[in-house]
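Following this line, the structures themselves.
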Structure 1
Amino acid sequence: MKSAESRVTEAAQAIKRREDGQKRITKIAVPLLGVIMAVSAVTGCCMIPVSGWRLAVMIASAAFYLLSCSSLVSTWTIGMIPQAGIGAYFFCAAALLPPVAQYGPLWLKIAAGIVFGAAGVIVLYIFSVLAVMLFGSIAPRARGEYTLLVLGSKLKNGKPGRMLRRRLDKAASELKKHPGLMCVVTGGRAPDQPCAEADAMREYLLEKGVDAERVIVENLSSTTYENFLFSRKIIEEKGLPVRAGVVTDRFHQFRSGRIARTARMDSFPVSCGTAWYFSVQFWMRDMLCITERLIRGHW
């Protein structure tokens, strides 16, 4: 039988392989969308000079596309594709639809209507899911008794990165506001890190002045589902309130809530902020994760 450590390592390696595959797709898709925008701009400008509302839409859409590339300062993420795609959609619509409608033959008008109509449905779906995600990140006013549960994130050289530090700062603030509140930090060890996420999270909270007795470690999980499943077992063993106040980024709250329900854990969001220049990509990435869950029949 495999040990818990080897199981976590294998799961982490599988996640890394998946992320590497997503990066390869992103490195092809985002530049390709940029090329399509450039071709659309040249074609549209040759047919009708760009001015007025067309120019405004094209500039705003190009800026939105370029914003999708802001995460290049850190890493490629699959969430760049929907953001770049939305920018490209409105850019190309403004560049091509007016000249096609005015000068294009009937077959081209029909083809453009089908292509942009189908893409518009996808864009509408994206915004609909984002609206549901935003609603799901709103915390209830009445919390009752609960245990604080802090979800882990990638470490950098064995220390919490910026995203994880924001979560832990939020947790430290909540613990100081509520002296009787207990906290579970959850996250396993990635193969390229010297320690588990949860162990690094505990050390960070202790440095922030949180009492060691109030921080419980769950360091064997490798997925968000296991975060909730293993943490629930620990919470039940400790006799703590099974209802969890989940500390994570706002974009992650809706999906976390659905996964918590799958793990039979009652939860509510305790959201922390995300850097604005990364925010859209991460919202888009979680939107894709939710879409994958829907395709797999999980809601």
Structure 2
Amino acid sequence: MGIKKGGLSGPIINLKTPEESSLILHVKGAKDFERMPPKGDALTAIQIQKLLSWIIHGAVIPSEIFNSKSGSESLGGWSFVPIKSPSVPLQPKEAMPLVRNPIDSFILEKLRANGLKPSPEADKRILARRLFINLTGLPPTPSELLAFLDDADPNAYEKLVDRLLASTRYGERWARHWLDVAHYADSHGQDQDRFRPNAWPYRDYLIQSFNDDKPYGRFLREQIAGDVLYPEDPMAVVATGFLAAGPWDESGLRDINENSIDRQIARNLDRDDIVASTMTTFAG
């Protein structure tokens, strides 16, 4: 059980000598132990005695706690609900020409529920423009557009998708979104805002990763701990630039005095940005 095993600082209860349990020493505010709770009223002597008695009797967790509602029921978050394959809505016969994959059925169902009708089917010119802008960020050139319009192959659109995904412009386009997530910039920000001459390798790493169709799991692991997990791969070390891509308070962090308030504030703000960026990126 986690409460007996403890964390980085060791177990919080000691079944052999209960009165020496870290939990008891903290709630008592003993010497060298931070008082818990840190704010508000301290526990009364009666409450502390109840905790001590609980440890003396084996620190047993009541079974009803384990038999309580599951995480999905108690927390109510969608991420705690087991994944289920939904039933694909059935469509009337006249709507079937619009159904080319199961997703279309869900879209048509929502449109119908809201009294809406599908938009007219886009022509090849519009499709090409949408595809180019979505995958490369740029509209097609006149020659590229004409080549697509003149291609009578029934799979012309699929071929264009494959060609644009294989283009280096694809990685440049979509890496920009990840750069925004990582708070990337070519300068430190803050009042000094000095240029970062060594920021670009991380940017290029992202572009190359998208163009190489790198597996997403590997992509994430490299940025969080690439130097530890893949030390033989130089680009995995570059990937950890994610952790240092955010703003950097140079004026505060270069303070010679390690214990100055300004330096401590700057250091903690820097760490806060790293933690916040990591959690919002990978945990939602």
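Values quoted throughout were computed directly from the atomic coordinates according to the rules given, and no laboratory measurement underlies them. Predicted model only: the values in this text are computed from it and were never measured. Cβ atoms are built from the backbone, for glycine too; each structure is taken alone.
What to note about this one:
- At a computed 1, 4, 7, 8, 8, 9, 10, 11, 10, 9, 7, 5, 4, 3, 2, 1, 0, 0 (P(r) over Cα pairs in 5 Å bins from 0, in percent), which of 1, 2: 2
- Structure responsible for -15000, with helix-only ellipticity at 222 nm (-39500 (n - 2.57) for each DSSP H run of 4 or more, over all residues; to 500) calculated and labels 1, 2 on offer: 2
- With relative contact order in percent (Cα under 8 Å, 6 or more apart) computed over the structures 1, 2, the top value is the one for 1, the highest of the group.
- Structures compared: 1, 2; top value of distance in nm of label points 7 Å out along Cα→Cβ at positions 26 and 50, i.e. the largest, recorded for 1.
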